[in-house]
1. Given 0.05 as the derived value for FRET efficiency 1/(1 + (r/R0)^6) of positions 17 and 153 (r between Cβ atoms, R0 = 25 Å, to 0.05), which of the supplied structures P, Q does it correspond to?
2. Given a value of 2.7 for distance in nm of label points 7 Å out along Cα→Cβ at positions 57 and 201, point me to the structure among P, Q it was derived from.
3. For which of P, Q does FRET efficiency 1/(1 + (r/R0)^6) of positions 9 and 169 (r between Cβ atoms, R0 = 25 Å, to 0.05), calculated from the coordinates, equal 0.95?
4. With helix-only ellipticity at 222 nm (-39500 (n - 2.57) for each DSSP H run of 4 or more, over all residues; to 500) coming out at -13500, pick the structure among P, Q it was computed from.
5. Assign the value 3.1, calculated as distance in nm of label points 7 Å out along Cα→Cβ at positions 89 and 113, to the correct structure from P, Q.
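Read the figures in this text as sums done on the coordinates, not as results from a lab. The structure presented is a predicted model; accordingly, all values stated were derived computationally and were not measured. Cβ atoms are built from the backbone, for glycine too; each structure is taken alone.
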Structure P
Amino acid sequence: MMIQALTFDYFGTLVNVDQGGARGMEAVLARLGIDTEQTAADVYLDWDIRNVRLYRSGAYRRYASVAQDAMRACLSTLAPTALKGQDVAKLTDLFLTHLVESSPPHSDAIEFLEWASARFPLMPITNMDSDLWQRSQLTRYFEHVTTAEMAKAYKPSQAIFALALDRLGLPASSVLHCSLASWADIDGAKPLGMPVAWINRGGDTLGIWQPRPDYEFTNLSPVRDTLQSLQNITFGE
């Protein structure tokens, strides 16, 4: 196997999206004056589950639009009267600003990207809208990105992975996909023939019917050794 390019799930794999999401929800709750026993992280998780269910359950709509519907449902359940007279679109934008701009890189991500960007074309494949992606923290490492907005489809749809491969101009077997999100990325990339490195940061367990990744690591650092082994050469420092 000769790897010629790397693709990534961005939010979660490269940056701590849970931290950014919790900060965003904290800002929303403060704006609305909601006092709850739930933590901002708990409310963010509720929003995230609703958001994923929504974008997987119907025809494609932009991420920001889906996120707004998920925000309305999440907050209406948490505090039924809190949204009276409120602009949910502005609240969602406040939340998404933190989600994309306040999600810090994982400790291993920058070192790996510094190394890999000098040796391979790198491309995120993300369910975010294109404008939201441009506001994230690590764009400098990527000349190109493939977003759900470009493909008009969300992962795990093969349409977004196929578009990324077409834009790279490479066969699936030559592109290693690195991802935290098993249901979105292993399930989407493997049927196209892409090798997958599952970056299992949280010690999750795969479903019994899910395809298995080619590699499983707890962070990105071992991917470097794997690539060196696959290429049967030692890259310079």
Structure Q
Amino acid sequence: MRKNIVAGNWKMNTSLQEGVQLAKEVNESLKSFKANCDVVIAAPFTHLASINAEIDKNLLGLGAENCADHVSGAYTGEVSAAMVASTGANYVILGHSERRQYYGETSETLKTKIGLALENGLTPIFCIGEVLEQREEGVHFDVVKSQIEDALFELSAEDFGKIILAYEPVWAIGTGKTATDEQAQEMHAFIRRVIADKYGKDVADNTSILYGGSCKPSNAAQLFAKPDVDGGLIGGASLKADSFIDIVKAF
């Protein structure tokens, strides 16, 4: 059975001290009730080892927000998948729309990153989604299908089964706009059909597909109630323990 997951993506926010404190607050909150989903926080590279030392990994998973597309070498400023794994992190966000938009990441780049993440025992949270212009032109299904096929469909069924997908309508990230629960369900169901066509129904049914795009306490329960929405990749609302935990409790 696929898992329900709520993952926080802190992006380029919090100092080391603030990040450790936030992680400790989330961890402490999770001790007070039985979460009906897996909970993950993805923090800046600089925070990972320190956070790992402070949290109960049975309650709270830890991830990086990216990794390099090289094993090692003369790539000043880059952080490899092996380095991420050495901090104690178990997850890595790959293909986020901000990485695609601002840093020119392509499906070829992401294909390499996915492979390196898997080789190092990391669970990729792989982001896909269309910009507003693509949705208005009616090509949003084609865009999302291509993003999945081009980066992931050379994987074996076994390796694909280790991937978590996150659908993020780019027009709903940080804009206050949110895809309606019907729009989210429509795309998530489409994604599951694309997977089933390639890998079969069992693999598709066992793939967790998260919604990312201005998911917050006020709309989380409505989104999570949809049959193909398996949780959320949470941006701004993950930067405060209370609002993040409220989203966890939406399950």
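1. On the way: P: 0.75; Q: 0.05.
Going label by label, the one that fits is Q.
2. Values: P: 2.7; Q: 3.7.
It was calculated from structure P.
3. So the calculation was done on Q.
4. Checking each candidate, the match is P.
5. This value belongs to structure P.
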